[in-house]
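> The following blocks contain the structures, represented as structure tokens.
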Structure I
Amino acid sequence: MHDRSRVELGRGTRIFAAAREAFMGWRQFDLGWVAVVDPAAAIADGQVVGMETRTAGVWSLNVCRILETIDAANRYGFLYATTATHVEVGQERFVVDFDPATEIVSYGIEAVSRPRHPLVWLAYPFARAMQHRFVRDSAARMCDLTK
């Protein structure tokens, strides 16, 4: 599946700086049911990142590797890919953008994935619902962090 989402976080350089700082601490993943194993891990090419996820009352660990980082005056983020230990196969991009013309700051997620683990294939509608939940919760978290 190929999913894209974007939410406006607010306007101005203060909002962009807050969003960038939140990214540096992996706080867009700090959702209660999802957490980064090491929030001090650098956002850097090649960095391996573990995500703990609680789904249907069961905790799992999914590991990804950062393939590309974005660190520009008006854009910050990264692209990571799943590793062989992840229940899905794919890539996901997380980006915060600042448009100097409008001063709008937005948070975007773009993901291309498919199930890897047999249980995910069997429970595909549930897996899709959890992906959508992550996008909603992560967007809400970033909105809260940049108020």
Structure II
Amino acid sequence: MSCDPFHLSITAYLDGEIGKEEENKLMAHLAQCPSCREELSAHRQIKELSAYLRLRQPEDQAWTDYWAGIYNRLERRLAWILVTAGAALLGVSLIFFLVEEFFLQQSFPWPLRLGAVLAVTGLFLLLLSVLREHSALRKSDRYEGIIR
């Protein structure tokens, strides 16, 4: 007779989760099968040992460090948001200033103005590409929360 149907029954029996009929079948099988009796004995030992296990409560200092770390990360995230918003505002103001002073006045030669337009356009496209790539990677990075 195969022991496979009885492997789950052994743990269910120890946990008191099987019916009388299934328990009778298991006892009949255990009377004939030494390997299943050994498995039952091993499961009993594990159950007895695990009954004494308790989760260790962290010390107060561990909780203090944990919350300080969260506040530190929140502060840094807020700081980066403010720096980014300020840099964006300064960048937009600078662009308006350059357009007004440099491109709209005819005192600068056209090759200089064309070169500046091409350079600014290239930098803008490069920045846009980097931001788009960063956004795509952030959504799909499975290891984001792992400290390397």
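> Once relative contact order in percent (Cα under 8 Å, 6 or more apart) is calculated for all of I, II, which comes out largest?
Sorting by relative contact order in percent (Cα under 8 Å, 6 or more apart) in descending order puts I first.
> Hey, another quick one. Can you spot which of I, II the value -8500 was calculated from, given it is helix-only ellipticity at 222 nm (-39500 (n - 2.57) for each DSSP H run of 4 or more, over all residues; to 500)?
The read-out comes from structure I.
> For which of the structures I, II does the calculation of log10 I(q)/I(0) by the Debye sum over Cα atoms at q = 0.09 Å⁻¹ return -0.67?
Going through each structure in turn, the value belongs to II.
> Work out mean count of other Cβ atoms within 10 Å over residues 47-54 for each of structures I, II, then name the structure with the largest result.
Comparing I, II, the top value of mean count of other Cβ atoms within 10 Å over residues 47-54 belongs to I.
> Given that Cα Rg over 2.2 N^0.38 Å, for residues 7-54 alone, derived from a single structure, equals 1.28, which label among I, II identifies that structure?
I
> Quick check: 1.9 is what I get for distance in nm of label points 7 Å out along Cα→Cβ at positions 23 and 135, calculated from one of I, II. Which structure matches?
I
Bear in mind that the values in this text are calculations on the coordinates, not laboratory data. Just so it is clear, the structure is predicted and the values come from calculations on it, not from any experiment. Cβ atoms are built from the backbone, for glycine too; each structure is taken alone.
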